[in-house]
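Below are structures written as structure tokens.
Only the coordinates and a few stated rules stand behind these numbers; no lab work does. Because the structure is predicted, anything quoted here is derived from the model rather than measured. Cβ atoms are built from the backbone, for glycine too; each structure is taken alone.
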Structure P
Amino acid sequence: MAEEERIPISKPEGHHCFACGTANPIGLNLQFFRIGDQVCSEITLGENHVGWENMIHGGIISTLLDEVMSWAILYFKRVLFVTRKMDLKYIRPVTSGTPLIVKGKLVDSSEPPKIRTQGEIRDKEGRLLVRSRAEFVEVPTQKLSAVPKGAMEEMLSLFETFP
């Protein structure tokens, strides 16, 4: 079976988002691409991301999954939202220096404003390390008063760049 095409996903420059921001000197600066019905990101985490010994901190792992599932919503639904809840199951240790692929996809959006997603982290051999499910809630732009107007406009215009 042929490998599906990777379609790069553009993101705004600047911003201090720990997961995807380009202006955060200690952030992850995740890059995203689409394969089929999933949004993906590849990353190798290091010693600055560990919790205990050589294992990546669970909070960093949950950040990766929250972010890639969020970008699946941004890309496929093109709406603004917040995370309501997220469940993770740690299957195998995620260790420092291991190349990872993080994947997220939409599962159900038939009960607005709820949007359900699932995500996973695998190593380069394809072994499942962590899986997650999450529920997000779509938020109308007029209810996001804490977000600066320019940032909101930039995010909304980002949708127009998605293929």
Structure Q
Amino acid sequence: MLRAFSVLIVTALVATFAMAATTSGPAPGFTLQSRDGKTVSLADYKGQVVLVNFWATWCVPCRQEMPHLEAIYEKYNSLGFTMLGVNVEDNPAGAKKWLEENGPVKFPVLFDPKNQVSKLYKVETMPTTVIVARDGTMRFIHHGYHAGLEGDYQTQVRQLLRE
């Protein structure tokens, strides 16, 4: 309990000072189970712009960001863009319940209960958002969230959709 509380405080502090970085290099491949029980791989979206958002229900900024992510997904999904929400909690049941109560969330939500994918992406802050270009390279990484950051996401997604 103390660990979860400490992580929550650190997450809130870091989210206040959200940072973004431009990067390059191949996005690590992964396969996870989705909330509807299907197996989903990053490779399934080859040729699309993909926003990968690592989140947890205990993360207040993650919960604040979720409706904005849904709006971005709805706006750009038909243009060769998708979003993958990767929940990092040990037990997916809590995340599934939260999604049902706070939806709608139509973009694919995947579960990483052993944090294997979050380790591949070196996730240290919640939320962490990685935007992957059509060629499979990581182009933008955002650590934390603050109100208005979704505007940066949209600008970056549009940029990558035009490439």
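Quick look at the numbers
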read-out: Of the structures P, Q, the one that 35 was derived from, the read-out being relative contact order in percent (Cα under 8 Å, 6 or more apart); value: Q
read-out: Value 2, 9, 17, 21, 21, 16, 9, 4, 1, 0, calculated as P(r) over Cα pairs in 5 Å bins from 0, in percent, assigned to which of P, Q; value: P
read-out: At a computed 1.2 (distance in nm of label points 7 Å out along Cα→Cβ at positions 63 and 119), which of P, Q; value: P
read-out: Mean count of other Cβ atoms within 10 Å over residues 47-54 - highest-scoring structure of P, Q; value: Q
read-out: Test item: helix-only ellipticity at 222 nm (-39500 (n - 2.57) for each DSSP H run of 4 or more, over all residues; to 500) calculated as -6000, pick one of P, Q; value: P
read-out: Among P, Q, structure where P(r) over Cα pairs in 5 Å bins from 0, in percent, for residues 31-70 alone as derived comes to 6, 22, 26, 21, 13, 9, 3, 0; value: P
